[in-house]
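Asks: In the part that follows, the structures are each spelled out as structure tokens.
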Structure P
Amino acid sequence: MTVPDPETPAAHAADLPIEKRIAVAVAQYGETAVVSRSISLIAGNNEGEDFLLSVGGEHARGIINGAPPLYWPELWGMRALLYVWNDSATVAVTAGLQNQAWRVREMSCRVSATRKIMVRAEVTALLVDEVPRVRAAAARALGAIGSAADADSIRSILKDPEIDVRRGAHEGLSTLRSRFPEAKAQ
């Protein structure tokens, strides 16, 4: 790969926080294109060095300079959807819940919760994921998108051996309570 042109907006924005990098990308490419290119990254495609810097920031330079990409571009594409969105990304986020990389599954839970994607069954399945951070993210997401009937599913991990999972379960239940106060989602 070649080094990106240092005069591009993405090269200048690489050290900015993610929300500002995405804003620069939207200004440069347009909102629809940023969503489409993020979806393309999630699918494992190459969207070019400038866009990789937009979504991955300074960390993307490692990949540009030859480090193995592993799951990072997929994760960065998914994370971008926290800041820019249209419904065309729903299928990619849903598929991301079953990604082999746990970081992508975790971020897919976050995006599902943020964007209120109704993927209750897929998120509920992640309450027993082998990775504690995914279980915690699933509990939070289920609190945001689930129904009062999902309280028992979240309660099932209140005694998880990992404290962060238990915290995620408490947060998910708290969110359910705030959404369904009449249902006593304890």
Structure Q
Amino acid sequence: MSGNGFDPRPPGGGAGSLLAFCERAMALANRAILVPCMLALVAAAGILTYSVLARYFFKISTDWQDEASVFLLVGATFLSGAYVQSVRGHIGIEAVASLLPPAVNRWRMILVDAASCAFCTFFAWKSWTLLHEAWVDGQTSSSSWGPPLWIPYSMMAVGMSLVGIQLLLHFLARVAVREGRS
């Protein structure tokens, strides 16, 4: 609940509605993705710690660790984005919201959800095109390790698609509440 008394997470449609079903399915997917994302963060921290210790104490070259850590962090960041959006856990500026009347604030949030959904949909589409190009062309990174670039691009594409879907669900729920269908 935000400070102005307006809950930023709108309720979905009725218990049997398609919107409610989609919201439940998305919540389930978000929860399933959280644990692998947490493990990826721990793994990235472990890899970077190993790298520092191996280079300092044993003078071992670890040219793979930076890319492995980046791949893990990219995956964790993009794949967990929909969960963060579902709980409105992103950083928001409440100064404008607290100055607006509730009705105007509801319209503002509908417009912000629509614009954010459009941006994330475009970003997801571009990510899918990058994934396709990396897969078809067999693109790899330019490092000596040379992992395939379809790996981070796939995580970006799936993650941004999920964020776009989550934003679309927020938008549809707000519109449904606005039209009194909940």
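Asks: Thinking of P, Q, which structure, once distance in nm of label points 7 Å out along Cα→Cβ at positions 55 and 87 is computed, gives back 2.2?
Replies: Numbers: P: 2.2; Q: 3.4.
Only structure P yields this read-out.
Asks: I have -25500 for helix-only ellipticity at 222 nm (-39500 (n - 2.57) for each DSSP H run of 4 or more, over all residues; to 500), calculated from one of the structures P, Q. Which structure is it? Walk me through the numbers before you get to the answer.
Replies: Details: P: -17500; Q: -25500.
This value belongs to structure Q.
Asks: Taking distance in nm of label points 7 Å out along Cα→Cβ at positions 39 and 111 from the coordinates of each of P, Q, which one would give 1.1? Display every interim value, and only then the final one.
Replies: Working: P: 1.1; Q: 4.4.
Considering all the candidates, the number was obtained from P.
Asks: When log10 I(q)/I(0) by the Debye sum over Cα atoms at q = 0.09, 0.10, 0.11 Å⁻¹ is calculated, the result is -0.44, -0.53, -0.61; to which of the structures P, Q does this value belong?
Replies: Values: P: -0.35, -0.43, -0.51; Q: -0.44, -0.53, -0.61.
Structure Q accounts for this read-out.
Asks: Right, something else. Suppose distance in nm of label points 7 Å out along Cα→Cβ at positions 23 and 159 works out to 4.8; of P, Q, which structure was it derived from? Please list the in-between numbers first.
Replies: Details: P: 4.8; Q: 2.6.
That value comes from structure P.
Asks: So if we calculate relative contact order in percent (Cα under 8 Å, 6 or more apart) for every structure here (P, Q), which label has the highest result?
Replies: Numbers: P: 15; Q: 32.
Comparing P, Q, the top value of relative contact order in percent (Cα under 8 Å, 6 or more apart) belongs to Q.
Each value in this text was obtained by applying a stated rule to the coordinates, not by laboratory testing. All values derive from a computational prediction rather than experimental measurement. Cβ atoms are built from the backbone, for glycine too; each structure is taken alone.
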